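A.B. asks: What follows is a group of structures, each given as structure tokens.
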Structure P
Amino acid sequence: MNEYLRLNQIYLGSCMKFEDATRERLKDKKCLEYYGFKVYSQNDEDGIIEEIFNRVGTTNKIFIEFGVENGLECNSHYLLFKGWRGLWIDGGETHVKEIRERFAPVIANGQLKALRAFITRENINELFVEGGIEGEIDLLSIDIDGNDYYVWEAINVVKPRVVIVEYNAKFPPNCDWKQAYNKSHIWNGSDWHGASLKAYELLGKRLGYQLVGTNLTGSNAFFVREDLSKDLFIEPATAENLYNPARYHLRYTNGHPARYCLAVQHENFGLLDYKPNCDAIPLSGFYNEMRNGDLKFQVMAGKRAKILVRNKEKVALPYFLPNDAENLSLTVTSEVMGVATIPVKKNGLIEMTFPPAEEPWEVELELSRTFTDAQGKEFGLAIIFEVR
């Protein structure tokens, strides 16, 4: 064994036969890893999901996924672009709040519903009913870093055609292991989580599902209902034949990072699509968003800035001045209201009145002068765009 292979083996924590098995499997075009790509999934799951449904087809295009965090990186985000609809569940209050903001357009049009709940095998079916989904669905994705095995085992109000579950790749494919059930389990970053691929293979068989593949990073296992799998996937459908070891060092990146779901947008609204309770948002001439308690504000980076104002009759944006100042004024210019100049106080409101319109208005702001901080950075008004 040459030095590169020796070091690679140590780094991967797996024996070379697993690496050889993956390379050999990739020669077969039924191999799901061959089709993997990332759009919004953590790794190559988006491409594998697409290929599975290319083979088995879709019915109602309904998904359920739980353990999604803020939803920006998960297995069903990309499906929203393809017109799917479904349910997300996560236990984090902050995560669900973010989903409701960052996915506002697809929530508003009925494609997505988000529930906050700590998932157990005792409540999982009730949560699906609460989310309005029962019967056959196309996809179920499970990732709660702990009781995944027992939760899948307990599900009986939905009948998924395809199931994705995270497996504990530390254990080799001939090892049948699962963590003992603990209703209150929270993953602590250690290897005490989930179950081995063999355990899931055997559970899948008992529930009527065939293991059809795993992804290259050794993160997720993919199952297809046995009445649909036919001869469409690699056989034998065993952990020993389809295992990928833990290759967590692999990093999948694709384009710029996501901050909002881009699947549905209204023309000319921009970020106002995702902020239904905001009267206005900054367009240009501001520093990055900052917080002070429940306030979200941005500071003008110089004399001039531009904002986008929602089509409401009256809009009032609070502002404050980081410095004391006298004889300071702000000129507000828009196509509909013309030019207005208002005196600036230490704290105040930028008040604007507009006629009814279907589209938001662009408004330009010009401050009579700016300030300079100790580092020589120029700044102007701090405008509060959102209050939570």
Structure Q
Amino acid sequence: MSAKKPHTALLVLSLTLAPFAGARAQEIPSGNAIDAKVKKIMSDSHANGLAIAVIDHGKVGYVQAYGIRNAKGERLTTQTVMYGASITKTVLAYVTMRLVDQGKLNLDSPLKNDLDNPLPSYGPDPIFPDKHGPYPDLAADPRWEKITPRMCLTHSAGFHNFWFLEPDQKLHIHFDPGTRFSYSGEGFILLQFVIEHGRKAQGLGLDVGDLTNANFDRLGMTRTSLVWRPDFAANYADGWNDKGAVQDHDRRKKVRAAGSMDTTISDLPKFAAALVRGDGLSAVSRREITKPLLHVATAHQFPPFSADLQPNEQRKDLYAGLGVVVFDGPQGHGFYKGGHDGQTANTMVCIEKSQRCVVILSNDVRSEAGFAELVRFILGETGVPYEWEYGDHAGVS
């Protein structure tokens, strides 16, 4: 990673990109060239497994998997089920906008209007007590009444990433909702809760797992789900952390819209291609997803609640969209979403004008250190804000 101070690196990148806005996209490298580049990055990072797909003009093109899927040394294939992690959040944004198109949700109407009862009156889920936040904790903070679907999808509801990360293990609102960006899976979980427990007369009370499955089926994503399925067991990936230790695949039993998706490198690009084309959404809703909605003024995505940089140090084009981060680079407007945990490294980068994307799934977090180089090799310089997302922690559990 760069040795420059984070805020300086952001400023330099922002100023460097400006003269090249509108530059033409480069030719996509051949499959053989991509293979060679991936193998070099895996060797340099000591990563055991990685899968990649390239989308050009809204169509899925090159799809390949490399390395192994478990400690037995079994081959990682394009049909191997891998953890989707936080790219699940983009899936929820897509589902939400379909509900907006159907008139069942309004992006800017407070979520309290979608519920029959006040949010703090709802207790734990009877089957999975930790499926959603402890909403009674908000009883003394009326700011919950201001939270909208847009705020949940732009990481501006005011929550920590998750309530259980709080020192007192309680759910708190840390700033006035809608006023700033601070990465929060908890906001996505709240939106899922409202979709599932909202007013049936309004068309809500819908299972998010069923909604996502319907979209996956429509797109031909036959090995993707927000919960573990028994048929995944024949070909799934365990992972490796940054110390090279094997981590078992978590067979998730509950739908968590912040990050429970299992998918494959054959399936996920179908979603990315549909999203970049706008399939299944009205033109207005599709534009809303990648519109620059809330400026991001911090040096890095983490830790939460970091102070904003000085105005002259902020990257001017860095914004939250709905379930994605948007930016403007040498090839024009783009969007992306990452997925990360101790043994997972994923990325999805798309450029609007050319409808080009790179999708990477890796079951070895160490491969993340090579993502910026690999995406640049395939798409050319895009301006994707990896310095902001990773800082000096790319490839670290």
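Only the coordinates and a few stated rules stand behind these numbers; no lab work does. The model shown is predicted, which means the values in this text are computed figures rather than measured ones. Cβ atoms are built from the backbone, for glycine too; each structure is taken alone.
A.B. asks: Who wins on relative contact order in percent (Cα under 8 Å, 6 or more apart) among P, Q, i.e. which is largest? Please list the in-between numbers first.
C.D. replies: Values: P: 13; Q: 26.
Biggest value here belongs to Q.
A.B. asks: I've got another one for you. For structures P, Q, which has the highest computed value of Cα Rg over 2.2 N^0.38 Å, for residues 218-265 alone?
C.D. replies: Looking at the calculated values, the largest one is P.
A.B. asks: Still on this structure: Using mean count of other Cβ atoms within 10 Å over residues 98-105 for the comparison, can you identify which of P, Q gives the largest number?
C.D. replies: Values: P: 20.0; Q: 16.8.
Once mean count of other Cβ atoms within 10 Å over residues 98-105 is worked out for each structure, P has the highest.
A.B. asks: Out of P, Q, which one gives 16.9 for mean count of other Cβ atoms within 10 Å over residues 34-41 as computed from the coordinates?
C.D. replies: Going label by label, the one that fits is Q.
A.B. asks: Tell me which of P, Q gives -7500 when you compute helix-only ellipticity at 222 nm (-39500 (n - 2.57) for each DSSP H run of 4 or more, over all residues; to 500).
C.D. replies: Q
A.B. asks: Right, next: Of the structures labelled P, Q, one was used to calculate distance in nm of label points 7 Å out along Cα→Cβ at positions 42 and 370, giving 0.8. Name it.
C.D. replies: It traces back to Q.
A.B. asks: Have a look at P, Q and say which one yields 21.2 for Kirkwood radius over Cα pairs in Å, as calculated.
C.D. replies: Derived from the structure labelled Q.
A.B. asks: Let me ask something else. Work out the source of 25.1 here, i.e. which of P, Q gives that when mean count of other Cβ atoms within 10 Å over residues 146-153 is computed.
C.D. replies: Q
A.B. asks: Please compute mean count of other Cβ atoms within 10 Å over residues 242-249 for structures P, Q and give me the label with the greatest value.
C.D. replies: P
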